[in-house]
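Please go over the structures that come below.
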Structure P
Amino acid sequence: MSTLAAPRDAASSPLLPAGVEIILDLSRLLSRTLHAMPTGIDRVELVYARQLLDLVPDRLRFAAVNPFGVYGRLPHAAVLRFLDETEARWAERAAPGRRAMTLAAARTLARLAPRPVPRPAPGVRRYYVQASPHHLHRPERVRAKLRAEQARFICLVHDLIPIEFPEYARPNGAATHRLRIGTMAALADGLIANSQATADSMARFLTGTTPPPIRVAHLGCDPLPEGDDGPLPIPAPYFVVLSTIEPRKNHLLLLHVWRRMAETLGPERTPHLAIVGRRGWENENVLDMLERCEAIRGHVHELAGLSDRGVAALLRNARALLLPSFAEGFGMPVTEALMAGTPAICSDLPALREAGGAVPEFLDPLDGPAWADMILDYAADRSERRDRQMERLRGWTPPGWRGHIATVLDLVRELDSGGSGGA
């Protein structure tokens, strides 16, 4: 993710009314200092910081609940250094050793030790913006920071999947997420949903209450890093799955498809599958196949810990991205693949249709034969279906982060003017 430089005329911040300050929560990024590779939520929080620094630098302050549970303001210069170092760590091909990571994290957290919250100057109105679910399951902690800041609260809603599909969550995941969403419902003055599908889920959850205004802003898609990261780690033709290995992502369907292809087509005609993502939870069946199934050995490749450049190169050369998920909040892998000029084959879910528009192929996540047929079609050197998707892709416009942040700032202005708007 590239560093955004503030424009020369940004100091006037015409995008916000006089007296408005934005306090951006960076708790999630601070909690991830011991992790070499980012999650999607990590990336979103960092992009919020970069975009707001670009657009409203003189109105922006940073704060966090640090890993020791202490809340406070973060020194501006230390945050800028932290953002640069975080992006550099994500871009590295090889993760640093554990000892080096621990020492670097200790230095970072020392520089970012929380400072006391200053009282707002006369006429200043503060808006606390949070792009992650970090500590939202602790409503008393959120209340305390809002009291300290004397701020109104705007929060990004990523999804309600653990509540709507508890079978895909970690143990107690549904209860924890209910606390998070309940905190938003009780304390937020405005909400940003990453898709209309998420906004609809939130509206259902809030039925019977007076909800805060909910505005939809699709997550943006950054240009992928250019350049090579060395030779591609698997032979062509291949497909890519870009997600944590967890039950909701339905890796098991693809592994069974690959086993059937290997058994019926033989090793020479079977395409390859790259699984890019760390191992998650509740995955016994998937891990058993990855570790013990001889039929897919040599054709299914786990590639955790790739740099951003490595992922970009892998995507650009793939026959297609595969995303057979059972539930999604938005579907950033789809937009990332399309941004790379790579077709997408994904589940027929409202959120994924929002992400990809009319470009991808949409399939039932339970229809294994349909997935097998589509994969074999796309694997061929001359695939009319793939050619048609590539033609559709030429007319696709990726969602931008500027548009997303503009919606956030619009909501700040709306709240500051006294508007409520409703859900």
Structure Q
Amino acid sequence: MENLAKQLTIRYAFLQSTYWVCQCAIYSFAAVYLHSKNFNNVQVGIVLALAAILSILIQPLVGAFADKTKKISLRHIVIVLMFVVFILAFLLYILPGSFLLISVIYISINAITFTINPLFNSMALYYLDKGIPMNYGLARGIGSIAFAVMSYLLGYFVNRFGAGILISIFLICYSFTILSAFLFKVDIPESLSTDLDPGSKVSLTQGNTEKQENAPTGILTFFIKYKRFIFFLLGTAMIYYSHSLINTYLINIIENVGGNSTDMGISLSIAAALELPAMAGFTYIVKKVKSNKLVTISAFFFVIKAIVTWMAPNVFMIHLSQGCQLLSYAIFTPASVYYVNSIMDDHDKVKGQAMLGVALAGIAGSTANITGGKILDTLGVSDMLMLGTIATVIGFIIIYFSTEKKTVKIS
């Protein structure tokens, strides 16, 4: 059991690391790349917003298909989507860079990568629900460290070689992401799946322990069934609104206080590096504190981060605000995954994770990108961050009252 869990943790860490390295290049540095192609702030926002909106359409469909199908594994669905991303990125690299072509390809790449992320969570939860105690938090935290290193390196490379290098780096790194998806599989011995020691089983159902064998739920029925979950998704989208604004327009925020792309890389690195301690220790933390409480606590620290970023007078304070990542994003990311899994019946779990992805990358991302670019060009950085802070406060209040309190601690 211990050896199997260790294998899965290592393979999942490889999967998360390669994915977040690629996301750093294609999404976190999106504004830098698109500005180099003569996109203005509004156009950058529209491109990323359309990517998020497209992911809103794709994610529920993929999630519903994955819940229903018995012929194709979730891992194979992910691999197919990855190959589509690689082909699109290669076309972006070799074809002439017209405004329309760059927009269409960039939208498609990001929409699919947004869709893939919650599927990774479901892949890990499959093994956790089988009772294999892989360390999800540690693996996800290692992904953050990889993101931190890549953020720093990209800041340096872009300053030295220009933004054109981003797509080349993405293609190289994405090859390893595809490889990592192929490798994320272990055979579960029949004796292990039937004779697990109850004390060693990692239960993520937290109070929803009855296994449901009903047919998979349709989208409309799903939301009727999980009414409070709708409000949780709304609150989540609102706290992620400011988070998305900061990430997408960080180069503008940094430049507004006198920094450059190197400072942006350092700032991203600080935030990502601080995610590891919380994520690595999350498996222990969630045994002591209920996932619904962790979600609420981390949502509060999103508020703190939004306020500090809004009020920051210089680059140092921007870097300092990223320190809040330790108790906001680093806790909320695994806690929300565990929480959603705990309130869903078995046949709705992939769909539940997909809906969480819709709220985070889809609704929050699209709204932030559309409004952020417009506010930047008309009112400026400070007003954009003020709006983000207000949304985050409201989102925290909604999450506080919408999380279900019946969950129990993981043993």
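Quick notes on this one:
- Of the structures P, Q, the one that 31 was derived from, the read-out being relative contact order in percent (Cα under 8 Å, 6 or more apart): Q
- Test item: helix-only ellipticity at 222 nm (-39500 (n - 2.57) for each DSSP H run of 4 or more, over all residues; to 500) calculated as -25000, pick one of P, Q: Q
- When FRET efficiency 1/(1 + (r/R0)^6) of positions 37 and 133 (r between Cβ atoms, R0 = 35 Å, to 0.05) is computed for each of P, Q, the largest belongs to: P
- Between structures P, Q, the calculation of percent of Cα pairs over 11 Å apart, for residues 77-124 alone yields its largest number for P.
- Each of P, Q could give semi-axes √(5λ) of the Cα gyration tensor in Å, but the derived value 33, 24, 20 comes from Q.
- Which entry (P, Q) yields the derived value 18.2 for mean count of other Cβ atoms within 10 Å over residues 165-172: Q
Each reported figure results from applying straightforward, stated rules to the coordinates on display, with no laboratory input. Remember, it's a predicted structure, so these values are computed and weren't measured experimentally. Cβ atoms are built from the backbone, for glycine too; each structure is taken alone.
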